[in-house]
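None of the figures in this text is laboratory data; all of them are computed from the coordinates on show. Worth saying up front: this structure is predicted, and the values here are computed from it rather than measured. Cβ atoms are built from the backbone, for glycine too; each structure is taken alone.
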Structure P
Amino acid sequence: MKKPADWKQRVREAARDFYYLLNRGYSRKSALHLVASRYDLSHFEKALLNRCVHEEEYNRSVLEKLSSSARVHVVVVDFYNVTTTIAEHLEGGELYRCTDHVIRDNAIALGRSRKEPEALLEAFKLAIEAIEDLGAVEAVIVADKQRSHSKSILGRALEVARERLSATPILADKADIAVVEQCRRLGALAASSDRLILERVGMAVDLVDVVLRRRGGSVVLDFRELMGL
């Protein structure tokens, strides 16, 4: 997507204001409305800030969870969340490191968030290799039952995973709740960028970050660096 010349500066200023308002106790909805109006943000820019800028208390909490992931042998994978972002990277899409240190895409703002099964499975192969690199020996793969062909895709993902480690599939009505429940039950790492999950688990891993490092990839923007945090 072509961006205007002042795009990065405008996003920086809007992100700083949004961050300030969040830390002052404003709701995300109210704060985002204020900065979007002030800086005349596009739909893409507004969505990007909403995904990537978080209050500092939450940022610190997530960093602690990402830092406490050593020696855990089970990873619970939020399948569509993780594979969509990796697939976006493989398709040449832009990724961003957010203020909570987690890498996310903004594909939904571009209408690119529904990936083909083959793209998701190719991405999942990389995710499994990343899990293996972490020293984990088991993956619990959680997929949303409501997604089209989810049962079939999950079955194929299970075959991919079992080529390298022990794996268990879960087809869930609500994937985020299932991921949290499995992490608590197993004392496992959560692999997801979903804030609702990251708020509720004790330990997490950013598989997208691991995949990018293995492939020599990089993010387009690091919001902590951009904002001087």
Structure Q
Amino acid sequence: MRPPRLVLFDLDGTLIDTEPTSLEAWISTGREFGIPMTHKMACGFIGRTTASVRDELLPYFEHEGMVEEFIEAKKKRCRSVFERELQAKPGAKTLLLHLQEWKVDVCVATSSARGRSQEFLRRLGLWEMIDFLVGAEDISRSKPDPEIFQTCLAHAKVPAEDALVVEDAYHGILAAHRAGIPCVMIPDLLAPTEPIEELGATVYSDLLVLDDALAKQFTALTLEELKQP
């Protein structure tokens, strides 16, 4: 893996620590509405747009309006937690600062709404280190469709082979694979599986380890440049 010119970060579960709260909110709201929301089912909603999840929930309700009530109740549960506490993932700020030093463009590619995403990044002091953000409003197809990453590449005018996706979930890793972009997995709720390994994702335990790996690449690149006549 060569040093990237563009790094595309997923947001929830990758840069910010929101997924455990979201998972619990799906399960608790399912219990409230009488839906058999299993852990596996809730995990399947992670990293996807509300629109894509809505279609899967519809068979459990008498009409679409009840689906909207369910989704809003889930969001309300999450908001009540995030208003009190919100944390970046370990190493997020350090890695973003280093990417600035290495003159690497940084994009956040998230299935969440732009307003929410920007608010959270600002609260955590990360927004100033982000070059641009592509959110749910900017795409018509959710991960694992590659549209969101293709949109980022087009905006940055960077070819897929010169970019790097950092993800925590299978849907995002599959989307990166379909877009032809090298991908790193930082596991959060889900551990690496054989299908993920087959997609060629490199697995690091956290962002600090990824930061160290990239630092070695950029150091090697600098040394190679110094050797040039």
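Taking FRET efficiency 1/(1 + (r/R0)^6) of positions 96 and 160 (r between Cβ atoms, R0 = 25 Å, to 0.05) as the criterion, the largest value within structures P, Q is that of Q.
Structures P, Q were compared on mean count of other Cβ atoms within 10 Å over residues 80-87, and the highest value belongs to P.
One of P, Q was used to calculate percent of Cα pairs over 15 Å apart, for residues 64-119 alone, giving 68; which? The value was obtained from structure Q.
Please state which of the structures P, Q yields 4.4 when distance in nm of label points 7 Å out along Cα→Cβ at positions 184 and 216 is computed from it. Label of the source structure: P.
When distance in nm of label points 7 Å out along Cα→Cβ at positions 24 and 72 is calculated for each of the structures P, Q, which structure yields the highest value? Across P, Q, distance in nm of label points 7 Å out along Cα→Cβ at positions 24 and 72 peaks for P.
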